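Rule-based calculations on the coordinates, nothing more; no lab input. Here the structure is a predicted model, which is why all the values come from computation and not from measurement. Cβ atoms are built from the backbone, for glycine too; each structure is taken alone.
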Structure I
Amino acid sequence: MTTELTTLAWTLVLALIYIGLPSQLRTIETGTAYNASARDDEGPPVGVITGRLQRAQMNLFETLPLFIGAVLIAHVGGRNGALTGWGVSLYFWARVVYLPLYAFGVPYVRSLVWLVSLAGLIMVIVADLHG
């Protein structure tokens, strides 16, 4: 398997972490009975860190489909190389760093890290277009 596909697979594992953390915190906030219910009402207010993790998850899910598509296009098109390798690595590692930065409410640096992930995504797209 290529570096790009391996990194994509690890990014999907990371996405599960992005899903699981806010879910677990929300269960702690609302209790198991509420979590197992149909959740017809909103339940108690979302905690600060849970809210941050939910927003980080939404942020990841805005670019994740683009990342998946770009990596698959590179793979199918045989455009794997230095640009795609660096691009997927930047995207993945920036997303690893982004989650705790968002959870702990670190401003500016979090935005810079997001830009690094975007640069990685753009690198893969550029490789797709100019392979």
Structure II
Amino acid sequence: MKKAIATTKAPAAIGPYSQAISAGGFLYISGQLPIDAETGKMGGNIGEQARASLQNIDNILQEAGLSRNNVVKTTIFLKNLADFETVNKIYGEFFAGSVFPARSTIEISRLPRDASIEIEAIACNNG
């Protein structure tokens, strides 16, 4: 059985997909662009964008009754791998105090709305 998870504290899906799906003891969070849910805008630099994408993930986790500690895997899509160091620092701060999730980081040529970053996550919701 699967259940869609949605919150107004993260941007609405911009296509035919859910913000997140809970199934089989896991929460699968769709890639989060760095869009502010209230304003619909993106920050300009990679630091602002990384923080916004992670905040959107945090808001979806909270809607599902979970926290950063439940995240077991992330995938980071970067428009420019030269931004890795900046993103890595912010990511480390975001997950500080918990066991760091497994992670992949991939450079891609383009993201929706010309964002510089998109982050997806998988969380375990069964203890």
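Can you spot which of I, II the value 4.2 was calculated from, given it is distance in nm of label points 7 Å out along Cα→Cβ at positions 36 and 116?
On the way: I: 4.2; II: 1.6.
Of the structures listed, the value fits I.
Using the calculated result -28000 for helix-only ellipticity at 222 nm (-39500 (n - 2.57) for each DSSP H run of 4 or more, over all residues; to 500), pick out the matching structure from I, II.
I
Which one of I, II has semi-axes √(5λ) of the Cα gyration tensor in Å, for residues 44-91 alone, as calculated from the coordinates, equal to 22, 11, 8?
For semi-axes √(5λ) of the Cα gyration tensor in Å, for residues 44-91 alone, the value 22, 11, 8 is produced by structure II.
Using the calculated result 1.08 for Rg/Rh (Cα atoms, Kirkwood Rh), pick out the matching structure from I, II.
Derived from the structure labelled I.
For mean count of other Cβ atoms within 10 Å over residues 76-83, which of I, II scores largest?
Greatest value across I, II: structure II.
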